[in-house]
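**Q** Take a look at these structures.
Derivation of every value follows stated rules applied to the coordinates shown; laboratory data play no part. The model shown is predicted, which means the values in this text are computed figures rather than measured ones. Cβ atoms are built from the backbone, for glycine too; each structure is taken alone.
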Structure 1
């Protein structure tokens, strides 16, 4: 059985490598979303349904879908569009929220526009990232993968996900009605959330889980929003169990 991986906003498919390395013998597929890494161009204003459509383009029916943040939302959108697409979904910190729906400025969109976007080299970029709280709990292999696929150029290098694009993705976070349709999903779902997550705190994760017909929730102690990069062995273990069960 094939396992498909969809990454979070501003990152790229390669950040799944630490998880995939724990899945020997399992066929794994990932890609870069539009506007990220080596993915296609993403037009403004951003519509998150573009990411759901890309999941459909990059996957085949019958596998397991694993997504993180916007990637989890995109996996959900794809399953709603094609109920035969996946046999099981693993949604890590899914960015799916109740209404009212619409585009709006928020803390993330404002902060992103101030993000440092160019660096002398990949080495200096890695040093910069490693000094920041966002990356403080990442395993080294995840950070190395991001430095490889999340930057373009040879020196100087710049962020592959343009901050203007990233900011607009955040503005459009809740400009779709996915929340109201979660009950349409008939396949089993596992939601993973970090105990210390800011975007998806445990209480809200329980509310998300209750919207599905067949969903379980695991709250991971000591993890935040970047759970796949912080605890890839745990994520790989949960996926191995699912593959064995199916």
Structure 2
């Protein structure tokens, strides 16, 4: 594959935008994956390369949140473990079962999630009453979140943030920061699989990593600086746009 200056610029700009969206709401893969296919990567290589650049974006945002003290690794270490193994199982199962027949139901959940973020009075910049302890959240919820990312993927960051808000009572900024750590965890397990068995286009990936780093850093900063005023509208927009795109792809 030849990388002309135009393609390099396109990949950089798209990955920057995707990194920004991913840090705030998730769903950046629905921007980058079609772009990779558009510029000529085979579908399998596009999936592998997309996971590489997306993982670096989630890592960048995670490091930013950790440096700013928005997340405590000690508090969520069990959540990380349960999410990782859930993602491993999802990645294994997707090789055994064709998810195309199931993904048609995903827009329904995305629309419901978008409506919840749009109208729920519980979503704000202040913590609410906790429904589950972190241990129960790790045991009951995190394996499902990890499994979903390994099996399907679209909207994982939003699903994780919503779970922290609903079950743990976290503020939207705190939920988004913690969700990004779990999102990187689930991405990492899939990335390991793709690096070993996939067809990563490393030159393309390196270009997009640069964009992801810039976009994810800026997006993570906005999460902590602006809170619900930026997170809520971005998540709602991403949920509805992802629903429309998935319907167009599979109808």
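**Q** Given a value of 1.9 for distance in nm of label points 7 Å out along Cα→Cβ at positions 36 and 212, point me to the structure among 1, 2 it was derived from.
**A** Numbers: 1: 1.9; 2: 0.9.
The value was obtained from structure 1.
**Q** With relative contact order in percent (Cα under 8 Å, 6 or more apart) as the yardstick, tell me which of 1, 2 scores highest. Intermediate results must be reported in sequence, preceding the final value.
**A** Numbers: 1: 24; 2: 40.
That would be structure 2.
**Q** Still on this structure: Distance in nm of label points 7 Å out along Cα→Cβ at positions 60 and 164 computed as 3.9: which structure among 1, 2?
**A** Details: 1: 3.9; 2: 1.9.
Source structure: 1.
**Q** Oh, and also: Work out the source of -10000 here, i.e. which of 1, 2 gives that when helix-only ellipticity at 222 nm (-39500 (n - 2.57) for each DSSP H run of 4 or more, over all residues; to 500) is computed. Don't jump to the answer; show the numbers that get you there.
**A** On the way: 1: -10000; 2: -26500.
The correct label is 1.
**Q** With volume of the Cα convex hull per residue in Å³, for residues 76-195 alone derived from the coordinates and found to be 92, which of 1, 2 does the value describe?
**A** Working: 1: 146; 2: 92.
Structure 2 accounts for this read-out.
**Q** Given that distance in nm of label points 7 Å out along Cα→Cβ at positions 4 and 172, derived from a single structure, equals 4.2, which label among 1, 2 identifies that structure? Show your work: numbers first, answer last.
**A** Values: 1: 1.9; 2: 4.2.
The structure behind it is 2.
**Q** Taking 13.6 as the value of mean count of other Cβ atoms within 10 Å over residues 20-27 derived from one of the structures shown (1, 2), identify that structure.
**A** On the way: 1: 13.6; 2: 28.4.
It was calculated from structure 1.
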